[in-house]
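Next up: some structures, all given as structure tokens.
Quick note: the coordinates plus some simple rules give every number you see, no bench work behind them. Everything numeric in this text was worked out from a predicted model, so none of it was measured. Cβ atoms are built from the backbone, for glycine too; each structure is taken alone.
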Structure P
Amino acid sequence: MAYGARELLARIIKCEAGGEGDRGMKAVATVVMNRVHVPYGEYFRVGQGDLRKIIYQKGQFDCATSVLRGQPNPQNIWANPPEDIHYQIADWALAGNKLYTLDDSLWYFNPFKPTCQTNFPSRVGVIQNRIRDHCYYDPTSFYAET
């Protein structure tokens, strides 16, 4: 099924951060849109400003695959339809809004522990902020070389 940008973004927000509250969901939406608009590096080269290419880029979002590590992935964007709040946050992000604390952040992950590692992955990202269960990372100069 081919979803439009609003639907696709709402679905990735719900799947990736549905339990993270408004701020956590806005943080994920900010990262996704930052990847769409970054003017250099891997996401610029691969995504070319296309939300669909960013979301479906291999190895980026577990929720954008129906098979994960060789097993069926029940937590995916097709199995979990968004609710009104997810559409509201998608609209907010598509209108150009972002969390000011994550202006440049391109990555996030849940470390499943109380602290965030300083760099992610390797040296292309440096910790910017933690929001609920996720750590958010800004690109370093090494990202430009990806």
Structure Q
Amino acid sequence: MTPQELENLAHLRRARDLMDREYARPLDVPTMAAKALMSPAHFSRQFRAAYGETPYAYLMTRRIERAMALLRAGVSVTDACMEVGCTSLGSFSSRFTEIVGVTPSTYRNQPHEAVNAMPSCVARTTTRPARHPSSRIEEASAVTAA
């Protein structure tokens, strides 16, 4: 990689770190792009090239990941929605179902003893949502059933 490409990655990481830290507050592409010292259009293209998804998709995945943890802890779907920075329960539920494969209420009502018994670093990796439905949910269910 060239020094310029490495510098761009460092700027993109700053924006990604902002999303990871401030996922619950309203974030838009211009704000994230400013953190990366790029124009919004250039930032979106560079972010997608580096991380394989758009900045908005990454932010929503982080929000859903945090909502999953809240739902496992027994928080209501509405409270989880608001806690992670989503303002529309319908949009939150649709996106949650798209990413996780089940509705938020179904996920909340599933047993999560196996995940709760894992060290947090392992649980975070095991339960990390993917944009494309994968066997992670089925594997987590199998672990729970065992």
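Quick notes on this one:
- Source structure (of P, Q) for Cα Rg over 2.2 N^0.38 Å, for residues 24-87 alone, computed value 1.21: P
- Taking relative contact order in percent (Cα under 8 Å, 6 or more apart) as the criterion, the largest value within structures P, Q is that of P.
- When distance in nm of label points 7 Å out along Cα→Cβ at positions 8 and 72 is computed for each of P, Q, the one that comes out at 2.6 is P.
- Distance in nm of label points 7 Å out along Cα→Cβ at positions 40 and 128 - structure with the largest value, from P, Q: Q
- For 1.00 (FRET efficiency 1/(1 + (r/R0)^6) of positions 96 and 112 (r between Cβ atoms, R0 = 35 Å, to 0.05), calculated) the corresponding structure among P, Q: Q
- Value 30, 17, 12, calculated as semi-axes √(5λ) of the Cα gyration tensor in Å, assigned to which of P, Q: Q
- Structure responsible for -11000, with helix-only ellipticity at 222 nm (-39500 (n - 2.57) for each DSSP H run of 4 or more, over all residues; to 500) calculated and labels P, Q on offer: P
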